[in-house]
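Enquirer: Some structures to go through are shown next.
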Structure I
Amino acid sequence: MVVDARSLVVDARPALERATERLLDQQGNDGSFEGEVVWCPILSAQYVLLHHIIGQQLSPERRQSVLRYFQQSQLPRGLWGLGDHGPPKLFVTTLVYVAARLLGTEPTDPLIEPARRFLQKENVLTIPSWGKFWLALVNLYDWRGINPLLPELWVLPRRIPLHPSNWYCHTRLIYMSMAALYGLKFQAPVTPVIREIRKELFPDGFSDADFAGSRNRLRDADLYAKPSKLLHIAFALARLANRFHSRRFRDRCLKQIIHRIRWELQSSDHTSISPVSGLLNIAVLWLNDPQDPDGLQALARLDGWIWEDKETGLRVAGARSGSWDTGFALQALSTASELDGVGNAMQRAAEFLRAQQIRVSFEGYHDAYRIDPRGGWCFAGGWHGWPVTDCSAEAVLGLLATGPKSADSADVAVAADATDAAVLSEAVSFMLRGQNKDGGFGTYERQKSVIGLEWLNPAEMFGDSMTDFSHVECTASCLAALTACRQSYPELIGATETEAMTRASEWLRSMQRNDGSWRGFWGVHFIYGTFFGIRGLIASGAGPDDPAVNSACEWLLDRQRDDGGWGEHYSGCWTGKYVAHDVSQVIQSAWALIALLEAAHQDWTAIDRGIQFLIDTQQTNGEWPKQDMAGVFFRTALLEYALYKQYFPLHALGLYEQSRGV
């Protein structure tokens, strides 16, 4: 917290009041703050394909709503990509085209006619393997054109380094359901519309297409991580094993996978860790038994991932963010706690967060290759069942920013304090279970493999997706939360926790680049990483004169634009380099300002200019305009967090106002 008194050049109070009022308007009835997490139309397309596979028709209203979203999410050329920005992708465009056709859109319709020409030019045989897989399910591709996904992998001894238990949780769950579907080799019936789509995708003839010879043909423009030579060798060995597999043994393996899928559904309120694997899980259970109770509940729970309105249509989000957004919103509101209505809103949000903590372990987590979830918070809510280290840390910081619960008597106050101490004690234990041997923190769990597994990555469109390695963001968030716990409840931080914090701080310093920056993983990109890097160092006790802190602040100041803002282009996520944007970005400007203010940096001219940029770009209703997507995952998939543009600028304005020394 900045405490140096000064006379501010910029009066940020009116903008802060407007921003606060607008954020409070967005608080849910349950006390939460949650904005949509926008990815791309691929999940909405797969939502349509799943319903075709299981023979369920969407209602006319939903059909039109999905098509409206396809129209709204088109890139300028009439195609689709992995986000609102960036180049078109064969993978996304193909599945959206097929989904639109299954919804009744004619191939000459202006919505998809450009896509049809694009697909015929680019050759659907070169679609990435996830696309090949989904096309095979709807009978628009041949299983011979897909590298084997062996169900037998799941019954190998866990001590084998390549065992799926060592993979990143999202990756292993996606490929677990894909392995089951590959083992079943299901294909939907060939209907008249499927025959027509075959002709459109394969103008030279579906029956003449060289599927087997195209299993490793991939469109270069769709790739981030080209398959390695070792992966090609692994695929060749898998094809050999697949030729001579035992049907009886495979059936046993499939039965075990189905059991694992059922456990995953039951432990996640039938949502799965995400709809990416969740849609596939539903298909697996439906193929095993169309009346499977868990499958039917999972199908019904798909609506929990859906955002829908008349303007944009139906979107299947890649994540729900209730706990994540609420934690950050509380931290932002704490800088404006004296404003009318803020205190009550914060207490309601804190009660929501307390209710979302997973307080009891559930049976079977070890057999599912997971760590004990007790004490953690999920990205979404407690119902999700998949807690994350930094989600837990930001929830803790949000709770502590709220202060003690209101109480009418001393006895009640003591009881409330004891309750929070118990909550935080469990949270501390959960976060430490996510610390890696190198001192950094993973997301859902520790890194398990003793060898690097990225060479094994079969998802050519994404990178760094095979292991839960240490992240700057998670490490910094956990450091900040542990420090805050020590300040409020010193008894919670003993020798073990202190040693863990020291190791985390050392790792964070080791990851700082020579120019003072950190590369982020879950946001765009170096500004995001440096924002968290500075927060982590400050939490570990570093002051403004610390060389690492000063170097990081100078890196940020060197990238301030003429209008006072900061702007980094998302394309740098793909190259691993900082790429300057030609337009200042509100969210990134807020990140930079929060970092500078928390670090007590004394270049007030630069900070004043940055705050003025936020004031100048704020709209009359207290919001800031939508700009480029600021989130990302697995290096290539851009995300828009709808509330980022509200609470991060608010937080920066609030810290700036607090620098009056009040």
Structure II
Amino acid sequence: MTSKTTIFALIIPVVLTVLAILPYERPHQPFHSAAELEFLRQHKHLLNARRPLSPENLAGGHLPIDSNILFPTAKTCGGCHGFDPLGFALITTAGKDVNMYDDWRSSMMANAARDPFWRAKVTHEILVNPAHSLQLQDKCTSCHAPAGHYQAKLKRHQQYYTLAEMYGDSLGLDGVTCQICHAQAPDRLGDLHSGELNFDTNFIRVAYGPFEVPFEPPMRDFVGITPLYGEHMADAGLCAGCHTLITGTVDLAGAPTGGTFVEQATYHEWLNSRYDEAHDNVTCQNCHMPKLLDEIIISANYQFLAPQFPFDLHELAGANVTMLKLMKANRDKLEIPAEAEHFDSTIAATLRMLQEKSVDMQLEARVLNGDTAYIDLVLVNKAGHKFPSGYPARRAWVEFEVKNALGETVFHSGRYDPDFSLPDEDVNFEPHHNMINRTDQVQIYELVPGDVTGTFTNVLERGDKALKDNRLVPQGFSVLDPVYDTTQIAGSALVDPDFNRNAMGEEGSGSDVVHFHIPINGYSGLFTVHAQLWYQSLPPKWMAPMFAVSTPEIDSFRVMFEAADRSPVLVASVKDVVVVSPVSAQGKLLPEIQVRPTLSADGTIWVDLPDGLVLQNVRIWNSAGQRVWNRASTKLQLPGQSGVYFIEIQTNRGRVVRRVVRGG
């Protein structure tokens, strides 16, 4: 018995091996029957058109896209990855619709080719250097209309892809469409820039995604593209090809100088930060495509699909609220296939990005007596790149206003005019400030391109060097980083001891401290200090040279721009009340003056004076600037209203101010 068992055990592997190597016809078993394929093609067509399913609508339907077309339009993907009329797929556990197609189609990425400012600016550059027209259009469309651009390059072998061609090309007009990201090959990530994208033309009919076991039949059968797992879809290098742009420099006559200008280097800024792969590894996708913890069915029409986790939102929020509002108002004119409600969602996500994930601010009062009040404003960059980043028109500035107890303005830096220009900035460009003591000084965080003469220019081809780059750098930023050559600080921020340095003088803080010196002019009492950080993507200063000339694109954009809501976006705001006095506080005993308790439930406060000090008077102000006590007493009684109170204690050796809180 034992010998038979042994022989049988030896024979089985041999038989299996023979069967494995013998030729065997394995007929392909399609997932769908022919009837199902036809029905689902029709169903997909109806989903795209958002029409009800009915017999009269069951004609036609989509076949897989032609194999000569490298990139399907996003609407093709929207049949399954868009709104599910059954309310089953792409829905959170709370019932919120998070479908990729609707989130994407109102983003700046989706509308990159329809962006009227971009179109106008390309034609402006062409007017300045008409001999470079084809090269300019080809370079600009490589990122703003990449599907049309690379279809022309890879399939038709064209040397140039122009605006005129893009205007009639559904692929080009699709902007940064789905396959521009999902069909990028995993190699060379992070090594490409200036519109160079790597699509493996032998394997381009795939869609890489973040899930390890994708369900293939629907996409393969109806679109002709096979979904595959791609670990690189979470790699920040996926964004590098377009979010690092280096242009060749020309002089004022249009002749190449041989130099280059870094128009933007958002990816390199991320590399020069604490968020890169070598440190915290917080990638572009982590912020701009936030992950949901819900399990999500990611395709409509297939209720048996297993939910996927985690799910990346495709809201792709950046910072350009102004342009999103402008495009929403001009959807019909720009032929944008997104509804107003989709833009509202994208605008809300963009505001959250600006106001919650960009910059922290705080006020720190220093010396508040004598002839000057010294108040510091501390700004800390929370983004994974410079703030602002991207196209160099974008800037942020500090508005700093101080009012006395009567509500009168005693200092105001960073005010703006009704057209949202800054009347106090210098004609060429405003320098970076470490200290501000005049109202005609304003702290503007920006990249200022300069031409070969050292003059500000908004013509990118004339960009020769950065005259100023004091944009808030990300935390972990270093001048010793290998990519510092494309992420340099320029101008007087380089010698600012507070710029990107902590209290010990070590770089990498991602912060800046602006020291405000406010003249007191003999005033004694409360100052209300209000600091605001504003963001502006389309400054009038940048628009003016373009609006001085005319093309159909410029003229069209001018009309939209003048009718648009161009108000800057408030990024951060901080407010405080301080007590100032022209009398200096002198003497070593003054710091020993104590008030107790600092949090009083019944409003009773005691003042403890060290020996050698004689109390002369006590004044108390509430946070609204009203004086509520004025007498010499060590026992004080706060009013019944809860809140913050400021206690000025005047002695024979000087004065101090203490802050207390009355509880409710």
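Enquirer: Identify the structure, out of I, II, from whose coordinates relative contact order in percent (Cα under 8 Å, 6 or more apart) was calculated to give 11.
Expert: II
Enquirer: Can you rank I, II by Cα Rg over 2.2 N^0.38 Å and just name the one with the largest value?
Expert: If we compare Cα Rg over 2.2 N^0.38 Å over I, II, the biggest value is for II.
Enquirer: Once distance in nm of label points 7 Å out along Cα→Cβ at positions 252 and 548 is calculated for all of I, II, which comes out largest?
Expert: Across I, II, distance in nm of label points 7 Å out along Cα→Cβ at positions 252 and 548 peaks for I.
Enquirer: If helix-only ellipticity at 222 nm (-39500 (n - 2.57) for each DSSP H run of 4 or more, over all residues; to 500) is computed to be -15500, which of I, II is the source?
Expert: The value was obtained from structure I.
Enquirer: Additional query: One of I, II was used to compute Rg/Rh (Cα atoms, Kirkwood Rh), for residues 268-603 alone, and the answer was 1.03. Which one was it?
Expert: Working through the options, I get structure II.
Enquirer: Still on this structure, I have one more. Quick check on the output: 5.2 is distance in nm of label points 7 Å out along Cα→Cβ at positions 212 and 468, derived from one of I, II. Which one produced it?
Expert: The value was obtained from structure II.
Computed from the coordinates by the stated procedures, all read-outs in this text should not be read as laboratory data. Quick caveat, the model's predicted, so the values are computed rather than measured. Cβ atoms are built from the backbone, for glycine too; each structure is taken alone.
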